[in-house]
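What follows is a group of structures, each given as structure tokens.
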Structure P
Amino acid sequence: MKVLVTFPVDEKYKRIGEEIIGKGNIIWYPMREEAEILLVNNDNFPRGKNIKMVQTITAGVDHIDLSSIPKETLVCSNAGAYSISVAEHTFALILTAMKNIIEKNSEMKMGIFNSTPTRLLHGKILGIIGYGGIGKRVAKIARCFEMYVIAIGRNSPDNIVNEFYGIENIENLIKKSDIVVISIPLTRYTENLINKDLMLNMKEGALLVNVARPEIVKKEDLINVLKERNDITYLSDVWWDEPNVKDTNIPNVILTPHNAGGKSGEVMEIAFRQAFTNIKNFIDGNEVKNIVKRDEYKKIERKNTGV
């Protein structure tokens, strides 16, 4: 089967593809020949009944109109490919808040030496909403800090977490956790999942960390809760209407510009290797990973492609 890559790719990633798939079996952008398998990064790719598989280089698929892809076509995400980078970024955000890095850096640069107490991660309760590749990586790092880990997910629990529940126990997780990490995909069922009622139940001084998608949190509710409860801090790598972000000047918010996925050479090497390996498994009739359950998604107009 021929594989069509629908976006520009550096030579080093082409070599990975040719190593896994075979040099004569890949059609590289900007060529547009017919192929049975597509590797895509956004919603701009050909549709057709002869296409057997669509593999995304991105972990999420909420930026793709799945309804326009023939039902016979297998769609696979690249979930887990960026989990190492995103999990590291999650703790960069958490430590920035717990150790008051931003404020103290600003004071020192102004010549103000004001040494004040900071908080420990050790012994804190970390709640993870979404126990996929990212959630598991976050849990592993948390245990290194000797944190108590509670997770919500659809997969089977493992020996990393201390407690594991289904989504119906989200309120209990939020009430118990000192830090809540959102690492769940954006679907029709998770949009606006984190609302005012849940956020008002957070512990005093709690952190809410979003390394997933902004729409999982109800924006109006978040802004109102942060005004009402200035003890809560929202740490996020994502924001609404990227890249034209607004309403960000909130004291108890720490933001980064959707770069948790890294997108560096070492991260993208992992992403391309995982995507091409999944394609190779499909070609060979072996088990493929990250098959998208299309009925869980709806088309959401987004300008970024994210990870």
Structure Q
Amino acid sequence: MSAEPAGKGELRLCARLGLEGAEAEALLAAMRAGVSSRGAVVLTARAPLDYVPPFPCAELAAPWLPPRVYVPKAGVKPTAHEDYARGLYYSLDLSSCWESACLAVVPPPASSLDMCAAPGGKTMLMAARFGAENHTANEVHPGRRGILRQNLEQCGMPQVRVTGNRPDQWARSGETFDLLLVDAPCSGQSLLCKGIKNPGCLGSGMVNGNAKRQKGIMLSAVQCVNPGGHIVYTTCTYDPEENEKVMAYILKRVPGWEAVEVPLLAPFRSRLADFPAYRLLPAHGFGAGGFCCLLRKI
């Protein structure tokens, strides 16, 4: 039985990504199959240094894998174990762990802000590498902020300050940080490769609307960083309008910023930008995919 022909949105996405032939077919097949999701766990502050998860884990040929991160073997449900309820580890998507590899070239920050923090995965990954002292986890939406707070408490991170400011409020506050995490709201095209319906995510209206919002968030974020500090920009979508083009806009619009090379992610470097930026696709085998770019304030 032959596969269904690709729709206009899928073909437009492949064209924007510069994918042809086998590369395009691989992405189209992943969106149709919806089985690219791959989980991981990151150990929390509650887990002893010698702790090992109580389930079989895969051995990955992935030099970028962050510290204290394990990848359960297929069929394992980490959330079904008692240690999950005890807060010894936090369950998240492997693609999120890939994005946090940007932190490998960031000096330990004296202060940090996760601007779009719920449900808490990026904060957990940051804390696994640097600790959680002087870290702020921010979430505008009250319901999601409650989930964020609950996850932080469960995982033994009561010292994390939880806030609910909009990006523009942070910009006006005058408070600055050495490190910002901006996991920007996006069209979420990678959800299709997880088998999750996401109507409209391939349409120009949703993509362009998100790109406009992301530029606004980043224009606020750059005002909250100390000299020499960093912003890690990430999304869980593929379209360059929400990724490379947002970064290019900021680098052109705001003086005194540069994109930083992440050597561990060199195999994933985007072909669509003349600065360091990185894209994960389902064909890489590390989950449904995403995008990341590390910026430094000169």
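Values quoted throughout were computed directly from the atomic coordinates according to the rules given, and no laboratory measurement underlies them. Every value quoted in this text rests on a predicted model; they were computed, and no experiment measured them. Cβ atoms are built from the backbone, for glycine too; each structure is taken alone.
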(message) Comparing P, Q, where is mean projected area of the Cα convex hull in nm², for residues 70-157 alone highest?
(response) P
(message) Out of P, Q, which has the highest value for Cα Rg over 2.2 N^0.38 Å?
(response) P
(request) For structures P, Q, calculate distance in nm of label points 7 Å out along Cα→Cβ at positions 206 and 222 and state which one comes out highest. (result) Q
(message) If you rank structures P, Q by distance in nm of label points 7 Å out along Cα→Cβ at positions 6 and 246, which sits at the top with the largest value?
(response) P
